[in-house]
Structure P
Amino acid sequence: MEKVPMTEAGYLRLQEELKHLKAIERPAIIKAIAEAREHGDLSENAEYHAARERQSFIEGRVLELEDKISRAEVIDVSKLSGDSVKFGATVKLADEDTDEEISYQIVGADESDIKAGRLSITAPLARSLIGKSVGDVVEVSTPNGSKSYEIIEILYI
C-alpha cells in the first residue's frame, strides 16, 4: 500500500472534509431522498434522481477520503531542516527572465493550491526542485516554453 505524503495542515483538512460529509451532507441527502420518494413515481422523478446522484458522489468521496487518510504519511515540516529542497520546504525562487520572485511550499497532491503558494510534489517544478540547494538554477518545461528559476531561499516553517 503506497503512502500518501502530506503536511499536518493537509491531513487536518481531509479529516474535516470527511467529518463534514459524514455528519452534515450524508444525513441531508438521506432526508432529500426520502422527501423525493414521497412525490410518487420514481422513474420520472428528477428530484429523486438528482438526490441519488448526489448521494453517489458523497459516498464515493467518503471512500476516497478514508483511503487517503488511512495511507497518509503526515510529515511535520517544523522538524525538518537542511540545505536542500525536500517535501514540506518553502522555496523562494527568482524567475531568470523577469527577476520576479515567487515562493512555494512543496506539499502533497491533495493539498496543493497555487494561488495560496502550495505546490504539489507531483508538479514538474516541484520535482525539479527536490534535492537542489540555494543558488541552483532549475529549468522547467511549461506550455509556454521553458522557464528557468534560481533558488534564493529554502525554509522549513
Structure Q
Amino acid sequence: MTKKKRYAGLRQLGAKTALPASPEEAVLERVENSHKDHPYLVRFTCPEFTSLCPVTGQPDFAHLVIDYVPGKWLIESKSLKLYLNAFRNHGAFHEDCTLAIARRLTREIRPRWLRIAGFFYPRGGIPIDVFYQTGDPPEGLWVPDPGVAPYRGRG
C-alpha cells in the first residue's frame, strides 16, 4: 500500500485545522497499524491538559498519560491533540474528562488495551488523580511507569 493511499482519508494532518468548539465536535482520525501482529505500547503524554470546572467555570489543569496497545488502528496524533485541546472550554469534573477520553479512544480505535492516568493539579488544596484501564495488559508487554511524580507540586 502506498503512503498516499494509506493516509488518503486524513483530513486534518497537513492542513490548517481550527480548534474544535467541544470534545464532541472533535474529529479523531485513525490510520491502519502496519504492525498489528506485534503487541507494543504507544504512549501519549499531555502535560498541559486543561478543562473547566462545571460549577465555578475555573480552569483545571492536568498531566495526562495515555498508554495503549494498538489493534488494527493507530490514533492520528494531530487529531488527538485537537481533541484534547477541545476540553479547554468544556465544563466537566476530572473523572468525567478522563473517562470520556478513555471511552472515545476505545470506541474510535478499539485498542487491544488502553490505560489513561489523569494527574490533576490541586484546586482547593486537593489534587485529584483519575486512573482507568480496559483490563490487564497483554502478557509480556513492557508497561513503563507513567513518570509523573506523586503530588509535591508536580515538579
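No value in this document is a laboratory result; all are computed from the given coordinates. Quantities reported herein were computed from a predicted structural model and do not represent experimental measurements. Cβ atoms are built from the backbone, for glycine too; each structure is taken alone.
For structures P, Q, calculate Rg/Rh (Cα atoms, Kirkwood Rh) and state which one comes out highest.
Structure P comes out on top.
Out of P, Q, choose the structure whose coordinates give Cα Rg over 2.2 N^0.38 Å, for residues 50-113 alone equal to 1.70 when calculated.
P
Given 0.15 as the derived value for FRET efficiency 1/(1 + (r/R0)^6) of positions 90 and 138 (r between Cβ atoms, R0 = 25 Å, to 0.05), which of the supplied structures P, Q does it correspond to?
It must be structure Q, since only it matches.
Quick check on the output: -11500 is helix-only ellipticity at 222 nm (-39500 (n - 2.57) for each DSSP H run of 4 or more, over all residues; to 500), derived from one of P, Q. Which one produced it?
P
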